[in-house]
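The data blocks that follow each hold one structure.
Bear in mind these aren't lab numbers, they're just calculated from the coordinates by the rules spelled out. All figures in this text were calculated on a predicted structure; none of them were measured in a lab. Cβ atoms are built from the backbone, for glycine too; each structure is taken alone.
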Structure 1
Amino acid sequence: MLLVLSIGGAFGQESSPRSATDLEHFLGWFAGEYDNNEQVWQQAVDGVAPEDRHERIHHIFLPVSAPAIGEHTFFVKQYMDGDVENVYRQRLYSFGVNGQRGAIELAIHSFNDEQAYRHADRDPDVLKGIEPGELRNLPGCNVFWRFASHRYVGEMDEGACFYYSSNLGQNIYITDTLTLTADEIRIGDQAFDEDGNRLFGRDEPHVNRKVQYFNGWAAIRRGSFQPDAAQPEEMLLVPGLRLHNEGHVVPLVTESGDETGYALELARLTYQNTRVAVLKLGVLKAATGETVAYSWADPGAVRIGINLGWMQAGLTQAGVAQ
């Protein structure tokens, strides 16, 4: 038999959602983008073998209007290795208060035609007319969230979420244990066979921080990537940069479309020799990912920049006056 351990009691006294206000509070925390870049980076620093490291996953939880599905609906896209086209999961989530269970209930819907809604994060209006018949919901796989000691804990009912695998000739049982705070979500997905053998998933959850976007610019000397140019000292503008602060890498392409061979990376990291968390702005070789130079600031900084002479860059947190 599959054994699913309840984690709710580990976080202290639970309280049930009492009204729409509780749901609004939960959704205010839940909405956003998350990434586990530092977790994966730290495992590499610690010498964990690549096959044993957590996958690098970026999560988009975007509130959308889908009246036929529910009042509180989110488009979910999860992609890997910082590549927005490397999508491994795409869902529609709907939330509501379950008064009988004393919990916020999450129903997870899969798309019958994922490609038709692949870019709904860029154009949410495509979801306004979606109908229940375009979605699938696996019975028993809803998640129930309860508030406990300054965080929400989400769990499925024990042994309720499963599907039949024709390849294995048996039922596969899914567990999903989650915790949500104002700036972090921890996700522990696992699957077991009928004998309780784990088929996928890890002992430790994916630790994903909510990302913050920064906007800015760069300028780069033409001779740094075109040494034989007629005007090698000319400084070329790279406008309209937008990076999030959890390991986002953006190539530097000039205003006129020149590929410079360099990229910027913005990441919150904690260096182990000091145990001090920083916001790091790195200049990379685009082809190899090798760091050429970097600057750092407090992890809560709203501005960060770098000046190497041959290139400069400046970033400001989105929503902060330039």
Structure 2
Amino acid sequence: MTAKQLENLLKTGQIIIMNGGTGSEITARGIRTTLPLWSAKALLTHPEVVKQIHRDYVDSGAQIIVTNTFRTTERTFKKANFKNKAKAATLLACKLAREAVRESGKQAWVGGSIAPLEDCYRPDLVPPVKELKKEHLENVRNLKKGEVDFVLAETMISIDEAASVCQAAQKVKIPVAVSFCCNSKGQLLGGEDLQKAVSVIATYGPLFISLNCMPPRIITKVVKKLRKLTDLPIGVYAQGDGGVDDVQGWTGGGVKAADSYLKEAQKWIKSGVQIIGGCCGTNPEYIKNLSAFVPGMRLNLTFLLLS
């Protein structure tokens, strides 16, 4: 599977299912995940669990598997006193995702996750542009070496940071997609305007622009705004059960909200969303529900472009 194939499929209006949460699912399976490493810690202690999670998502119908590289940066590993371990962890995470797909006997794309260098909910901590460019270039190079199909800059709360990832992807020559985390007003968490963010990122020709790590009902509201801002394919992967935790990263989970999540997903499709998955607190059951609902569905792209 190649990024070009994904791009071509999206042009037909096909709806693509992405995986659900990885970090929160690692915790749900009994593996201790504490900050700053969070989900990356399992790569050092329980890689087989990470691989099984990927496999469970493929078996549940996910067509895009995102690597467990949300926290495999040198900056984060230094905070955890694991200097010079980030690259090896990134390559291992990519290998686990690719192997899970291959061993499933099914086809799926592997997207390489890149998160904000600092806290996803603290725009005041976003590093200077010089640091963003340098460190994200290293992150993108590691992911390309890990043979991902494309890079996914996710939970982006700063235009400068999202653009830095896109610039790195352009330099390394690997396709990129971008996912923003917004507030209920439809602004990036730092207060920057979503229209400006989309306008800047669109110049890099991303595979798609998405929203993630927000409550489903807030995303339902914001995605309508996103659809009006771009003709590019758009995506959504919202939060499921549980909530943010300052020690564990995320606590709680299960399937209590799986049915209500599907109801919101139906609204997202009506708003023109083509890539749908799950973020923290979601699990294979959510993805199974989604994949049972959308097989073979295509959006009326002509209608969307005229509306």
Query raised in the report: Which of the displayed structures (1, 2) returns the greatest value of relative contact order in percent (Cα under 8 Å, 6 or more apart) on calculation?
Result: 2
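A value of 0.40 was derived for FRET efficiency 1/(1 + (r/R0)^6) of positions 114 and 170 (r between Cβ atoms, R0 = 25 Å, to 0.05); which structure in 1, 2 was it taken from? Don't skip to the end; give the middle numbers.
On the way: 1: 0.40; 2: 0.95.
Comparing all candidates, it corresponds to 1.
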**Report entry** Answer label among 1, 2 for the case where semi-axes √(5λ) of the Cα gyration tensor in Å, calculated from the coordinates, equals 25, 22, 19
**Finding:** 2
Report summary line: helix-only ellipticity at 222 nm (-39500 (n - 2.57) for each DSSP H run of 4 or more, over all residues; to 500), calculated, reads -2000; among 1, 2 the input was structure 1
Query raised in the report: Taking mean count of other Cβ atoms within 10 Å over residues 138-145 for each of 1, 2, which is largest?
Result: 2
